[in-house]
Structure I
Amino acid sequence: MSLVPNVQQTVPLLAVADMAATLRFYVDGLGFTITRRWDDQGKLRWCWLELGGAALMLQEFPKEGHDSWQPEGKVGEGVQFCFICADALAIHRAAVARGLAATRPVVGNGMWVTELKDPDGYRIAFESRRRWRRIWCSRANVLSE
């Protein structure tokens, strides 16, 4: 019997300590949109975020009760997500303009790469094919195409 491939998408589910802080990072800072949500007793407990063709799910872990969980450190330590995009430099500029601490873009494996850390320690990288010359203006701290 042959299995027909029917997997359509991988969507990571990130455990988060503070949903409000995490939403400020992803929605306000990076421009993700909440497309699905689950509220329980007036509190957002789970949501599905989208940015272009990428998606993430967030769920705040309970800190009390029978299903509570207290991680020893930040839950995202050692975990990185790489978003392949059309223009990592534009994402870098927008993230910095919105007050996020993004690394200075570098070229790795022939791609522009900029990274950020979310409130739970997950490393978020945006990468795009290198199509532009690298010009660094130290006065303005701006990469240009």
Structure II
Amino acid sequence: MYGRPNYSEAGHLKMTQKRFAKFNGVLSEAPAPEISKTDRDEFDIGVISWGSSAGAAHEAVMSAQKEGINASSFSSMMVSPFPEKALIEFADKCKKILIPELNFSGQFANFATQILKRPVERLNFISGRPMASEDILQKMREM
């Protein structure tokens, strides 16, 4: 009946299952994460990004490869639902993980660490300007 919420346990469970079923559909239709092209299967450094730092991250990895650093990058267009399986598969190929992001607390790094169950290097950029590929590349050189 419309206008009368159903607060029963069975009704709540049914609606919750319905909502979460949508996540799988969205994830199956979402664009695949972007992973930098390389002829290697394993990497010394994997750079994981999303949002505004993704372009700089991919550019930094391309520059690092030219310098002989064995690196690759992973970026997702979506955070929720997040392509966890693809992230884990990528990270399993990387000795070290770098997560550059434009915030003080490292929210995305915290999120990714929960999925990966391993430590990551963080580059929390809070200078007030956009992150440049050189900022990420410098951190990669230090790793």
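Any read-out appearing in this document is the output of simple, stated calculations on the displayed coordinates, not a laboratory observation. Nothing here was measured: the structure is a model prediction, and the numbers come from that model. Cβ atoms are built from the backbone, for glycine too; each structure is taken alone.
Out of I, II, choose the structure whose coordinates give distance in nm of label points 7 Å out along Cα→Cβ at positions 8 and 112 equal to 3.2 when calculated.
Matching structure: I.
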Structure responsible for 2.5, with distance in nm of label points 7 Å out along Cα→Cβ at positions 16 and 96 calculated and labels I, II on offer = I
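For the read-out semi-axes √(5λ) of the Cα gyration tensor in Å, for residues 56-119 alone, a value of 20, 14, 12 was computed from one structure; give its label from I, II.
Numbers: I: 31, 13, 11; II: 20, 14, 12.
This figure was derived from II.
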Using the calculated result 20 for relative contact order in percent (Cα under 8 Å, 6 or more apart), pick out the matching structure from I, II.
-> I
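Computing mean count of other Cβ atoms within 10 Å over residues 24-31 gives 17.4 for which of I, II?
I
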Hey, distance in nm of label points 7 Å out along Cα→Cβ at positions 48 and 80 derived from one of I, II reads 1.8; which structure?
-> II
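Work out which structure the value -0.35, -1.00, -1.24 belongs to, where log10 I(q)/I(0) by the Debye sum over Cα atoms at q = 0.09, 0.17, 0.20 Å⁻¹ was derived from one of I, II.
Attributed to the structure labelled I.
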Taking -2500 as the value of helix-only ellipticity at 222 nm (-39500 (n - 2.57) for each DSSP H run of 4 or more, over all residues; to 500) derived from one of the structures shown (I, II), identify that structure.
-> I
